[in-house]
Structure I
Amino acid sequence: MATPDPAGGLLQADLAHWRSRTDATLAAAFDALEGRTEPRLLAAMRHAVLLGGKRMRPLLTYAAGLACGADITRLDAPAAAVELVHAYSLVHDDLPAMDDDALRRGQPTVHVAFDEATAILAGDALQSLAFALLADAPVPDAARVSMLAELAGAAGAAGMCGGQAFDLAATGSAIPLDALERLHALKTGALLRSAVRLGAIAAGADAAARDRLDGFAQALGLAFQIRDDLLDIEGDSATLGKTAGKDVAQDKATFPALLGVEASRARLRELAARMSEALAGFPGDTAALAELGRRSIERAH
């Protein structure tokens, strides 16, 4: 794994620039809907997307694409698209029928700030907008079709939605470790892996490069979820920007519940080593990917 810039410097400037590009692409997409949709719906969509967030998934798209030599203008659409799918999933996850949460990114959830019906429609519209952006991405036709198929697969029944269904089915019951890892490889990991894959596809990376990056992304996706599980029991709502302790209160299947806290931390260290191994010797600049991998393990929210 390439060594991150410990003092910030150019690497931190790059991450800030990519975050700014993502926010600009998202804001422009919403601005283009002015006068073409119901104002309350558009306000709810903006509330769901533009009020903060780590932007981990778009940052992964930029980092992977640029490591593979992509022109940055090819990465704006897929970076924004994967964030829109992530945002739609959060809007729906927070609904009373799902996790029933009132706080997201330090703000009232969409169904609290607006109403439940508007939240459902906003989530639907954000998902559709993601694919509209990809359909207009400035890449060759074959890459565009490949990106559309990639994001659709990651978001659907064999990806994120399937993982959420497994999570609901597992609530209140004990499941083995392999089942828990499969659950989270779909619920959380599928979209994180897709973010990396979208960047590689936009860059026109070959199969060998994609496989190397996929190994990194698989380890990162699992590490991200284990850290989430730990933060739910160790963090506080003000820092997390969402309600702490929800997993325990709802008797969710989590890594600390199954393995214990110390074993979960040990698993994080194993996954960090796997990420390093996946990036070792990669021909492109993987410093940003390495930094994002580190953040997935060490983040406080």
Structure II
Amino acid sequence: MSHPAYLELYEQGVLQKRAAVARERLASCTLCPLACRADRLNGEAGECRIGREVIVASYGPHFGEEDVLRGWRGSGTVFFSGCNLRCVYCQNYDISQFAGGYAVDAAQLAEIFLEVQREGCHNLNLVTPSHVVAQILDALAIAVPRGLRLPIVYNTSGYDSVAALRLLDGVVDIYMPDVKYSDSAIGQQYSGIPHYWEVVRPALREMHRQVGDLRIERGLAMRGLLIRHLVLPGRLAGSQEALRFIAEDISRNAWINLMDQYHPSYRAYDYPELARRITTDEYAEVVAYARSLGLHRGIPLDTRR
């Protein structure tokens, strides 16, 4: 089993330099596509609701992720509070929108990473990391010389800047974006962000350029791109266009989890079109379309739920 690429970056001093670059960008924050320019370095909260220190909601082994991530000892999730999206149906809204949790500095975050490893998890799964890239890099620069060796999973909404992703080149082993919409107007309406589709496409291309298709060893994901897509009621996610982009511009060997577990949460009941679960037929339609494009990895054969 190969060692994570970030070990070599640390030995070369590259990881530390990237952490310094990202930290400087916090002074007028442009690390995510919102580019709110808050002085987060001095504690001002950005659009993500987070300032200099990250807020961790929880961490530890998680068995609700994909089989190739959770394995038999769990995926080592670290749930970061705050978010650069405002999804009206967010199922973790107490974390993402109200920033529940406790603040930690870089040394404390590094210790959390090492604790996840000590608990025997298969990977370090960074959940909602897009707005705390600088803090993650700072913590890794501390944790790596202390023995961190887990593959890193970047578990994101897909609303990531290419500039920030390039700071993570060779650091992240598994990119796991959730491709939410293929229509930016829908993204604005339900997630309160501009240009989602224009942002997520180059982000996916950059992720795939860095890590390629998902590589699995002994049933565990080791490196590559693992894409999630949550099917929404009434075709609101634009699933067909999203899948067509993945097949034609990313890879027909892309590993995709077509998620069928949407249920109304947070403010979804304020939107009649979101106030219901998806139907079996809606999900089956998306699965069939994916297979018609030649997408097959992760795609279910049986859509009965």
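Derivation of every value follows stated rules applied to the coordinates shown; laboratory data play no part. Bear in mind the structure is a predicted one, so any value in this text is a computation, not a measurement. Cβ atoms are built from the backbone, for glycine too; each structure is taken alone.
To which of I, II does the computed value 14.6, 44 (Rg and Dmax of the Cα atoms in Å, for residues 40-119 alone) belong?
Going label by label, the one that fits is I.
Compare relative contact order in percent (Cα under 8 Å, 6 or more apart) across structures I, II and report the one with the greatest value. Before the final figure, lay out each step's value.
Values: I: 25; II: 15.
If we compare relative contact order in percent (Cα under 8 Å, 6 or more apart) over I, II, the biggest value is for I.
Which of I, II yields -9500 for helix-only ellipticity at 222 nm (-39500 (n - 2.57) for each DSSP H run of 4 or more, over all residues; to 500), as computed?
Structure II accounts for this read-out.
Could you figure out which one of I, II the value 2.4 for distance in nm of label points 7 Å out along Cα→Cβ at positions 88 and 232 was computed from?
On the way: I: 2.4; II: 0.9.
This value belongs to structure I.
Among I, II, considering only mean count of other Cβ atoms within 10 Å over residues 32-39, which has the greatest calculated value?
II
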